[in-house]
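Colleague: These are the structures in question, set out in turn.
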Structure P
């Protein structure tokens, strides 16, 4: 799409409506920190400059160099050309690194993006907790009862020339995937509707139409949608070429934050874990990630396999799963028959790798292992299960953690004993490949940079803590949290 936007650049500066200043104030009020914002698809920099009134630094990025040449300079805004060829890791580093961005904004552009890739980047970049993403657009202009039917008729003539992604705009982002927790300003399936009043000249209106990708695409195909006759009809309905009219652009917005649940609670499993597993399977067509949760393991496995099926019994967890073009998430309730599940995954003898991260201890093991035996490719199919059961922070902190852990013991499901014994007692009826076998698990250290808030999120996600809470027992009382905080060294130390 970059080349198409290059053609629009001359018109685009004057073509867009001005987004109201109170939008930006509203968004800034949602983020506890105001250090760094990222404006994506920044174009002429209109949104980036408005965001810069509230944040110390704004990075405005665009795939179009032509658009960036027209971007308005501002002392707090840095514009960067980010071609589609740039790698995700390079882009994350350019913006500011993981967990660095307070606000992500996308004005009239997100519908053009590779959404799974973009949302994965946002998840990496947004500050946790507190980071917010806001995307908005507009899809209609209201002028007058005489003018609006003519506009509707013209719009219909453009339909064959739009990119299919424009349907998100026509639907006012109602159908746009948006896997973030609502903050009350539009959420997936329910955008916040917004009117944008603007004083507009007839010349400015024509510039808007000339900037439409459908109009440019049609012209490239030899069809002038804005013929002299069409322009004249617009002009008469407008009231003449010199008249300035008060018009309303019909806008819509989705705003969300990083989900305050399991998404931030789990450690990040080392990438070499997946490389090791992938090296063991001769084929790399299909993997099955079981108990996929937020999709962390599934997405990492997808770097090595053509397709990954991520399944979970929890619909709530799957709603937080991070999208990826090679990962297909499936809700698999406990009531699903084995034959149906086998068919859903890919059929018998179809799976190269089965992964289970921090979940196998909850399973009906005999049933699960029977499914694995049917699904794994023969020969060469591999199953890998792993978990974690302890956190090491410091000599001062660790005894406090041990004491807290002891208070949780009455509220755990008995199956947690598998975790407490580091899977040493877990049945695992598969032939060893030299990386842990039944009775002799492979120990693994998983380093992680963790904030105190992130640590508390981890504890709040514990089964025992939520179970105790349901029984009226607050294991994470104010005094307990305070003791943890003191031993940690304060709330702001990571």
Structure Q
């Protein structure tokens, strides 16, 4: 171990002796997506009365569907009535109990609630709506109707994606997307005059260069309160080889921009989006690939047999429930985990508490606005499967821990994080008792143990922050 430590220290003193900026602590946004169809799951385990509102700043209720004429409709009227208006009281007077509704309980906790409109399955009508002034006005009025009907606090537009031909897109979407946002923003401002309340406007965005080139960023950014960057689904069943679906840093195989750091850097440095307006995506689900025995190995598509309830894209609690079927691995290059089936030949890419904590630290270090979570129900863990009793939200807690980390890695207490911190950390592990030593900044991977693995992760963080 001592030889490895000496080699690591010497190598990175020579190559990477450079600090990165001191990080100031600010309040971070935590935006959780709550899909209406998940209300039914696990006997309605995650419902308006069981959500831990204090752990979010915004909840995005997903999804509403835009029709071809610009009107917006529910994707599940029964769920919407029960969740947004409250369960029905049948006697003595038939009425909804609004005190058990999502808007009431969220607002009681100081959490904003937005309707998310569109999504992957319901984005095909956006190009036609945005291209037609009359349809845009119908859409905008439908947005206002949603706000007034359910007491929402603004609008989240989830058009996936402007210019995406598979969903009916064309190059004209680039300008028309701006026009649509302008019309929504104007209507929200007009509503503010009536209610004396500010309504926020947010939108989700793809992470590839092609998707970002389809946006008029200079015109769009002033219209939005938040830019929600979907830093997940980088890889999946469509790839020839297995890969991480939500890596923090570039994998060994594939486009180096296809990772959280690559997308964030592209958006901030190439398109000049301010970091403090960007929410970085965190996935509370994974992807399981069948007949795959290794990372970067061939496969035959999603494993719908092992994870049939999630169609091969398991929510985190389902991964935990079947963890004994797998061997866990850690990729120190991407700073994320993966699983390999012991006998079932299944590969699972996902995030765990350690990788989510590191993403929270990344968000803090980059001074981004915060995080978006797709989706919150995956992290509501039961005391035992089927118990109906929630024991906690470990991924969400790890995210908060990471977001609150202002100087993780500053082991020598000098206010910056650089290679001297690697030396100090290595000295501590070697029982050399360095002084000063900030032990609270030393558990880089958050596993509760300070050892050589923390040195490796600290070196990786320093390398990535020099790029």
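Colleague: Upon calculation of FRET efficiency 1/(1 + (r/R0)^6) of positions 30 and 174 (r between Cβ atoms, R0 = 30 Å, to 0.05) from the atomic coordinates, which of the structures P, Q produces 0.85?
Modeller: P
Colleague: Still on this structure, I have one more. For mean projected area of the Cα convex hull in nm², for residues 150-213 alone, which of P, Q scores largest?
Modeller: The maximum falls on structure P.
Colleague: Assign the value -0.33, -0.51, calculated as log10 I(q)/I(0) by the Debye sum over Cα atoms at q = 0.14, 0.17 Å⁻¹, for residues 78-125 alone, to the correct structure from P, Q.
Modeller: P
Colleague: Here Kirkwood radius over Cα pairs in Å has been calculated and equals 25.7, so which of P, Q was it run on?
Modeller: P
Colleague: Name the one structure among P, Q that relative contact order in percent (Cα under 8 Å, 6 or more apart) of 15 was derived from.
Modeller: Going label by label, the one that fits is Q.
Only the coordinates and a few stated rules stand behind these numbers; no lab work does. Just so it is clear, the model here is predicted, and its values are computed rather than measured. Cβ atoms are built from the backbone, for glycine too; each structure is taken alone.
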